[in-house]
Structure I
Amino acid sequence: MGYFRILAAIPGFFLSSFFLMLLWGVIAPKIGLDSIDYCLSMLVTITLWIAVAPLAAARRKRK
């Protein structure tokens, strides 16, 4: 079952990266930052996913 969950998360990763890029493009100029491209938004997204995944797994095991 875990293999299919990983496959189901793949489109979510790409959509999360895309939304991050779009939202960053709207917010960044207002606070004086440069915009980011899709590759950098993918890097940020995977970094956040790697940081949050152990927390979500620990919470799931505790319930």
Structure II
Amino acid sequence: MNLPKDTYMLLSVVNMKLRDSYPSLEALCDDLDVSGTEILEAIEKIGYVYDSENNQFSAK
């Protein structure tokens, strides 16, 4: 799957997929064959961090 290049769209798509389809960021990355590190770094640049307890990215 091609994830959006726009970071805010990426945040929205990833959070939707985490909410609807995946129990963790790791599961999403494994299934979609994408780099978790790249997702984390991109989304952290706009002030969001992954909250594993709630399985979503939230504002710092």
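Read the figures in this text as sums done on the coordinates, not as results from a lab. Note that this is a predicted model, so its numbers are computed, not measured.
Quick rundown of the values:
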{"read-out": "For Kirkwood radius over Cα pairs in Å computed as 11.3, the structure of I, II it came from", "value": "II"}
{"read-out": "Which entry (I, II) yields the derived value -31500 for helix-only ellipticity at 222 nm (-39500 (n - 2.57) for each DSSP H run of 4 or more, over all residues; to 500)", "value": "I"}
